[in-house]
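So, here come the structures, one by one.
Since every read-out is calculated from the coordinates, none of them should be taken as a lab result. Computed from a predicted model, the values in this text were never measured in an experiment.
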Structure P
Amino acid sequence: MMKRSGYKCKECGLAAARAADEKMKKYGNALPSMEFLPICIEVLGPMDPNTLKFLKAICKMISVRSGDSRELFFATNHISCLLLRFLRVCVLENIQLNADMCN
């Protein structure tokens, strides 16, 4: 689920790290039998360190099977495209809402 965290930071990736901390506090002990890992990525791409570590581990496993060492590049590229599309939808919806209010 994509959610606006409301954090604005001067340091790249800090908003993602803070959002991950908040999610961990909220959901970390929800199911004691399972490990919770918040996936936090900022709109323009920076991730919190645990998200990046998780993504690298998954991409390494995929690379072993596929034989292609560029899996991390492909995954981050796809994620960036998805985030940009999400941002585009948000901007277009906001423009439409403002136009509807003016009419």
Structure Q
Amino acid sequence: MKVINYPALYELPVSKRMLLEFDSGMVMNLQLKRGEKIPRHLAPCEAIIVVNEGKVYFRSGDKEEVLEPGILGKFEVEDDHEFEAIENSSIVIVKVNGKA
């Protein structure tokens, strides 16, 4: 068993840190201050998005959803997507079948 502490720091406008690697993927923490964006890009692998704190716009293709605690997002390989923080937000991204 492994336990990882990843407090919300909000030291930078955008902060990314790898929390855990495993054979078929990785888990990372993305923290965005309110108004910050991760620009649209293609997903290198499947991923599950879990917002621990705050609210973010999750855009993929021509769809837009608001993700917040209690709502799960997912994208497939090569889905175009972006994030924009509505509030200071801490997001866990579980990348499956890839580590890019």
Structure R
Amino acid sequence: MKLNLERWDVAKLGPFSKQRMLEKLQNEGYDTTVYTFGPGTVFGNHSHSVSKKDAILEGRFLFRMDGEEVILEKGDQLEVPAGATHYAACVGSEPVTFVDASKY
């Protein structure tokens, strides 16, 4: 499965902001919750029963799924299919604030 990474498109969506990201995800049918985790926080291999999208508001977030790995940064969004085993970690010296978006 190829990682489905979407970068914030300023030309299409305007300047990046938390509010614009939340509105975009909600317009796509996601329920959204914002979390902040400190540097070094690790989310070992796990999966979810619903489709999700992780969207980064601040910081750097390493994401690994199906042998592929990417560092997500401000404005990046990544789809996580229901049942897909994945790993994530906060990297760098700054906290990571991200939107946990779920489709039920």
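Quick check on the output: 0 is helix-only ellipticity at 222 nm (-39500 (n - 2.57) for each DSSP H run of 4 or more, over all residues; to 500), derived from one of P, Q, R. Which one produced it? That value comes from structure Q. Structures P, Q, R were shown, and relative contact order in percent (Cα under 8 Å, 6 or more apart) at 35 was computed from Q.
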